[in-house]
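So, here's a batch of structures to check.
What follows draws every value from the coordinates through simple rules; no lab data is involved. No experiment lies behind these values; they were computed from the predicted model shown. Cβ atoms are built from the backbone, for glycine too; each structure is taken alone.
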Structure I
Amino acid sequence: MIDKLLPDRDWGLIVTAALALLFFYFLNMFMQYIVTYWGHMLGLNIETDMRRDLFAHLQKQPFEYYDNQKTGKLMSRMTTDLFEIGEVAHHGPEDIFISIMSLVGAFLLMMTINVKLAVMTIILVPILTVLIIFFNKKMTGVNTQIFKDLGSFNAGVENAISGVRVVQAFANEDFERKRFGKLNQTYRKSKLMFYKVMGFSFSFNYFLMRLITLFALFFGSYFVINDGITYGQFVSFILLTNVFMRPIEKINSVIESYPKGIAGFKRFIEVIDTEPAIKDKDGAVNVGALRGDIVYDHVSFQYDSGKTVLDGINLRVKAGETVAFVGPSGAGKTTICNLLPRFYDVTDGAITIDGINIQAMTLDSLRTQIGVVQQDVFLFSGTIRENIAYGKLDATEEEIWYVVKLAHLEKVVQEMPNGLDTIIGERGVKLSGGQKQRLAIARMFLKNPPILILDEATSALDTETELVIQQSLDDLAKGRTTMIIAHRLATIKHADRIIVVNESGIAEQGTHDELMAKQGAYRNLHDAQFARNQ
């Protein structure tokens, strides 16, 4: 434009050049849309797939894994961490590719103007590269800490919000505010450290990039004065210097997001690489309908901490039999039952159902055959219908109403404003304890498993409600192999067999009358409880 088009005053050529430039602008506009939309779609697809894999992996983890994890931290890994990975997956390759192309293209064009001037101008680039790598490593380390602090922050928030009723009941709002304030400040300090490192990085990079411009102006002026290049070439070179620096600035933006993505990816890999302690063994088979003949053969169990809970337990539960476990807290009653569906795996010995080792069965087919009703019922924050249908996802309306009646829940549902479609709130907060328990029983009726575990299912209820629930549980237990964990001895007098478990293992077993006649551990428990209830 300066050296040729303007001096020749060729207006037609100027218009042609302008139209050609307009064409490239249109092309660039189209490509910008492609990069922005499809690039973000790529990042989002990667993020979505990783979130799916992470969720599936977490679903495979046994109870013991969650015993040592905080919900808020796991939520952080499912959301914030993966978002940053998706951003880097999209912007990282795109920005680096465009930056390299721009750097190489600009440098080659600068070389066509003057080789010596081009070399003098980019002499600072290696120093800039070293600084970028140095600060990148620093920021990756800081971001890993940020994600850890964010996980603790989320866990604290989740804990305070889910326990808000306890907080308000104890009037501990000030205590929770102070505790939240500490978490908030810890997270703030981590972020400030990141911004401090980023500030140093951007400042040094800015200074070095301005030095490149200064070098181009200084040495370019020297070559113009000494007739090494024309004025047009000088202006062109300065413009190319700006083109040359733009990708460096883009790399700086990658520096900000890349450490976040890498830190998030490391945390993702940390979870994915945690192999489930309980999984299908090689050659595990799908079992069909089981009768429910259960044998514990010299079964021992201890937690990862080394604490032994069970040591050499031998027990047989016949198909269709109702067996109740009683004894002091911590003796291992719940553990005995939790080993059956492989919520935990035995440390030693074996458990068989119908003569088949439970570890030879697939987890899915094993757990389909076992139903668990617990004292602390978990309900999803949906409708009554959705919670009942969780026992059989393809249940018909008739099936749902049938189990509602079996669980003595019909009157409750009819009194609800929207019947089965009434929203029950988070963890069923809008229902009473007895209503929650009956809903859980209805859900179990729908699942219809041959083996049933009742874990202190009525211990937290009032006497009147307990009688209704007990009737529902008795109906549920008919024709099934049933294992009951109970503290209230009055609720298990009807059991075919009562097993007393203490710290030494199985102390004694028999019917209520047999154990009362023995004047042993069961009689002592019965007398102590009866005396306490007087």
Structure II
Amino acid sequence: MVETNKQIRECEVLVVGGGIAGLMAAIAAADNGAKVILADKADSRRSGSGATGNDHFVCYIPEVHGAPEGFLAEYQQSMVGGNADVSIQMKFIKRTFECVKDWHKWGIDMRPHDEWEFNGHAFPGRMRIFLKYNGENQKGVLTEQALKRGVIIENKTPITEFLTNENGKIIGAIGVDISKLEPEIKLFKADSVISATGQAVRLYPSITGGMMCNTAFSPANAGTGRAAAYRVGAKLVNLEIPNTHAGPKYFERAGKATWIGVLKDSSGKPVGPFVTKPTKEYGDITADVWHSVFTEKNQNGTGPVFMDCSETAPKDMEYMMWGLKCEGDTSLIDAMEKQGIDLGKSMVEFTKYKPFLIGRGIQIDENGSTNVDGLYAAGDEVGNFRCDIAGAAVMGRIAGEHASARSKGQIVSYDIENHPTVKKAQEFYTKLMTREEGSPWKELNMAVQQIMDDYAGVTFVRSETLLSSGLEYLRQLESNAKNSMTCKDSHELMRALESFDLLLVGKLVMKTAMERKETRGMHKRSDYTFTNPLLNGMFITIQNENGSSKLEWRKSY
């Protein structure tokens, strides 16, 4: 039996996830006087996709950029500006500089060269909106700021389920203590929950197949917030539109705008129209706007595509290596040093990575609130807004402010220990932990990845027959796994539950992809080959309604 800890943790605001969005939400809620608990499956000092650093932060400074409308227009054409509600984007823009100044005051160096410096992810001759900064220490600094404000941090505690009362209002959550070999259920009472669990990584295979942790983003981000929110009735949005990233082949790492070079073919010809010489001000934005350049070039025989830094000036090369360190790409730097790779002489092959979910997920309003009473979301798991590190920081702060304002002084009286979801979870976890023989979690996760890649990926075009077949295979896989999987310890239980959440998210991707009967972006349908202009600015939401998936179309706003 997986036991339940007798101590029920009570707070006004429970923050789920200790990444940038979660920490900023916790800080803001505590600043507003709320009692806050933050639960993180790892350790907030070194967790999430910002664990080891970042070096670009979208930031609007009136004195630099002029009117916010001009900044908005440039932002919407960037790699993070699509599939979003403008009302949220504008609220975000107006509060970016405030967050940047606070981070700098707290000890994160946002002006490493004594000025507000905008470089990378930019079109030549156009407004530059990505602030260059040194985020090496950002997680430690934000954790310290949260602790100073009295935030209680429960590390090694993934949240697996949100709890609602008979009226559909949030009353708490279920967590699993994985700090020891034997897992233990932790129960949380809370009037508000802020979900900030990041991207959904490991839904598709990595560039190196079975090496699931070779990802450009944290492999621990497994769609759990999306799955838990869906189960309590929250609307998810934009799941059907694939998103990919790019970087060094076989060594998945983010930070493509940190590289100061030009993307070229094997003959040395630039593959994009934007730059012909390396420049730190712009980088080469080709990979941001032409996601398929790498696969297209390989398919038509004109590939591979390389990042060429051979003409990068010595000072800019030094700047680039510093930037890769700020971005947290120290493992990449170490690998190049060990292999004797001289970027001044050798080109590095780049490629497109498999899809992952970022900016596709939980639907929120301008305050970070969902359609479920008391449930908020922020960061990379939001589905109608995206701005990566900056979006996580700003919208995390906004969600924390509004959650604390509604919940301060509110005490949940519900007997959550006897909540039916708690009983069901305990029974399921116990089955997984006590089954003597069975399949490990990796088999389920890899099977989900294979099905998603074959039937709802970007390697092949999508179609009604492929998507419906993939959906049926996921259903069969889920049934088999529930009756055959076994876990030896708390770590394996965590990974198993993540895999089931990924499977659920995969089913929702299949369903929404079938509903979008057109080709749009990387959502390519062989049975609907054109982009329907009547669907411009139209989003698909999916919601759990009495055990069935309810799909709706809505206009972006």
Out of I, II, which one gives 0.95 for FRET efficiency 1/(1 + (r/R0)^6) of positions 424 and 504 (r between Cβ atoms, R0 = 25 Å, to 0.05) as computed from the coordinates?
II
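Among I, II, considering only Kirkwood radius over Cα pairs in Å, for residues 264-447 alone, which has the greatest calculated value?
Values: I: 18.9; II: 21.7.
Largest one: structure II.
Which structure, out of I, II, was P(r) over Cα pairs in 20 Å bins from 0, in percent calculated from, if the result is 16, 36, 24, 15, 8, 1, 0? Let's see the in-between values first.
Working: I: 16, 36, 24, 15, 8, 1, 0; II: 22, 57, 20, 0.
Source structure for this number: I.
Which structure, out of I, II, was Cα Rg over 2.2 N^0.38 Å, for residues 144-183 alone calculated from, if the result is 1.25? Mind showing how you got there, number by number?
Details: I: 1.25; II: 1.53.
It must be structure I, since only it matches.
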The value -20500 for helix-only ellipticity at 222 nm (-39500 (n - 2.57) for each DSSP H run of 4 or more, over all residues; to 500), derived from one of I, II, belongs to structure I
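Ranked by distance in nm of label points 7 Å out along Cα→Cβ at positions 272 and 408, which of I, II sits at the highest value? Walk me through the intermediate numbers first.
Details: I: 5.1; II: 4.6.
With respect to distance in nm of label points 7 Å out along Cα→Cβ at positions 272 and 408, the highest-scoring structure among I, II is I.
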If you rank structures I, II by distance in nm of label points 7 Å out along Cα→Cβ at positions 56 and 512, the highest one is I
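When you work out relative contact order in percent (Cα under 8 Å, 6 or more apart) for each of the structures I, II, which one comes out largest? Before the final figure, lay out each step's value.
Working: I: 15; II: 21.
When relative contact order in percent (Cα under 8 Å, 6 or more apart) is calculated for I, II, structure II comes out on top.
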If you rank structures I, II by FRET efficiency 1/(1 + (r/R0)^6) of positions 80 and 296 (r between Cβ atoms, R0 = 35 Å, to 0.05), the highest one is II
